[in-house]
Every structure is written in structure tokens, then in C-alpha cells.
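> I've put the structures underneath this note.
Values in this text are rule-based calculations from the coordinates and carry no lab data. Since this is a predicted model, take the numbers as computed values, not measurements. Cβ atoms are built from the backbone, for glycine too; each structure is taken alone.
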Structure 1
Amino acid sequence: MKIKLDFVSNSSSTSFVYISDIDLTEDLFLEAAGVDRDGPVGDLFAQMYGEIISAMRNGASVTSKEAADNLAGTHEYTPEVIQKMKDALDQGKNVATGTLDSDGPLAESLLCMAMFEIDSDKFYINAYNNYW
């Protein structure tokens with residue numbers, strides 16, 4: 001997992017994309033983040049997982065390359081991320097977007113403040129350039 005702490009604007013939400021051909025589970029998320037559930041930050045990362053899942057349920061599925069292209073100007077996804085979405089669709093993977101809000105619980109707020117990307121062999125999440 002990569003986390004970049006950098007400039008933060010005064011907006012209150014961040015968009016992210018999830019790409020995979022499987023459902024995200026807490027175990028997969030914690031493993032990709034390199035966090036032990038019983039470790040000192042295990043509870044916090046478990047809560048982050050819950051916030052991401054909730055945001056995906058309230059988000060949208062991207063089902064076509066045209067829909068991916070339409071996101072380019074609205075959510076600050078980089079051209080590389082848009083291409084990754086289109087490649088994933090060609091491979092039959094699921095592409096979902098969601099939004100996290102800084103006014104939510106601590107775990108959700110932290111995800112908004114830290115641009116993040118998880119690129120594991122099982123899934124991909126990107127909110128790296130979609131800072132708030």
C-alpha cells in the first residue's frame with residue numbers, strides 16, 4: 001500500500017476507483033495494506049475497510065469504456081487511471097467508484113486526508129490523485 005501525505009485542499013470528499021474480479025474482503029484489504037488485524041492499527045484499518053465498502057455500495061459501477069471516459073473530467077481521475085479502468089473492463093473485471101467524506105467517522109476522514117493507492121495481485125484501489 002502506498003500512502004502519500006501532501007497538499008490538502010479545503011474540499012470535503014475524495015473519489016476512488018476499485019477494480020477487481022472478486023469482492024473486496026476485510027482479510028484481502030488488511031493483507032494488501034500490510035496490517036495485522038490484531039496489531040496496534042488493526043481496528044482502524046478494519047474500519048477503513050468498512051468505509052470503503054460502504055462507499056462502494058453507495059457509489060456507481062462503471063460498465064463501459066465510454067462511462068470510464070466520462071469520469072475523466074468529473075472526478076479528477078488521471079488518464080492512467082482511466083486507462084486502467086478501460087483495460088479492466090476489457091478483461092471482464094468489475095470497476096466501481098465511490099466517494100469518501102471528511103465529515104464522516106475518523107477512519108473515513110483519514111482516508112480523505114491521505115491520498116492512497118493499493119495495487120495488489122487481487123485488486124486495485126486508487127484515490128491517489130483525487131485528494132480533497
Structure 2
Amino acid sequence: MKKVYPIILIPAETGYVVYVPDLKINTEGADIADAIEMARDAIGLWGITEEDCGRNIPEPTTIEMEKIEHGSDDIVTLVDVDFKAYRRANDMRTIRKNVTIPSWLNEAAEKEGINFSQLLQEALKDRLQLQ
């Protein structure tokens with residue numbers, strides 16, 4: 001689920017402060033490229049946290065860029081965030097699952113040194129067509 005949010009880059013003594021008006025969050029970056037990347041990261045983290053708490057991620061406003069209130073030196077731009085991709089890349093919490101298999105299969109797999117957790121993850125990603 002990809003969304004595009006307006007952001008405001010505000011020059012600071014060093015770098016830029018970033019404000020995301022739709023979400024009322026701030027971050028900062030050393031330069032414009034870093035500030036945009038930090039905005040993407042802040043929006044992604046905020047979004048998956050909202051999902052984890054059972055809340056919906058708000059839709060970006062459809063306001064016209066020139067109508068966003070900002071100072072004369074500020075930069076108003078857009079940043080895209082793919083929340084599903086962000087979660088896959090950054091949510092590394094582990095969940096314990098118990099799996100039941102026949103004894104003979106367990107013995108054969110252990111004899112071959114198979115990592116059950118890794119194999120299950122690979123099989124699930126393949127079955128769900130995730131990469």
C-alpha cells in the first residue's frame with residue numbers, strides 16, 4: 001500500500017527540519033536527500049505503529065502544494081512510502097510458532113542439518129509470493 005504525503009523541509013542551522021502536516025510528525029536530515037529519506041522512514045515507522053495499534057493510516061491530503069503554509073525559505077515537496085515494503089524491511093520482531101511433523105521427517109531433516117525456521121520462512125515467502 002503506497003501513499004504519497006506532502007512534507008515541508010525547513011532550513012535549520014545544520015540541515016533541515018522536516019514536518020509532515022498530515023501526520024503532525026517531525027524529523028530532520030543533514031541535507032535535502034537525507035531529510036527526504038528521514039521523512040520516508042518517519043512516515044513508515046509511524047504508519048506501521050498505527051497498524052499495530054489497530055488504527056488506520058490516514059489518507060494523504062489532496063491539498064494543492066502551493067496552499068501549504070510555510071516560510072519563504074521552506075521547501076514543500078512530496079514523499080512516497082510503501083507501508084508493506086517498509087514493514088518487510090524493518091519489522092524484524094520474531095514470533096514463535098510450534099510446528100508438528102512426523103518423527104521420521106524430523107530425524108531426516110536434523111540429519112541433513114536443515115534449519116527449520118529458515119526453511120519455513122523461505123517456504124512461506126514463496127507460497128505468499130513475497131520477496
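> With P(r) over Cα pairs in 10 Å bins from 0, in percent derived from the coordinates and found to be 11, 31, 23, 15, 11, 7, 2, 0, which of 1, 2 does the value describe?
Only structure 2 yields this read-out.
> Which of 1, 2 yields 27 for relative contact order in percent (Cα under 8 Å, 6 or more apart), as computed?
Value 27 for relative contact order in percent (Cα under 8 Å, 6 or more apart) corresponds to 2 out of 1, 2.
> Same structure again: To which of 1, 2 does the computed value 1.6 (distance in nm of label points 7 Å out along Cα→Cβ at positions 44 and 84) belong?
2
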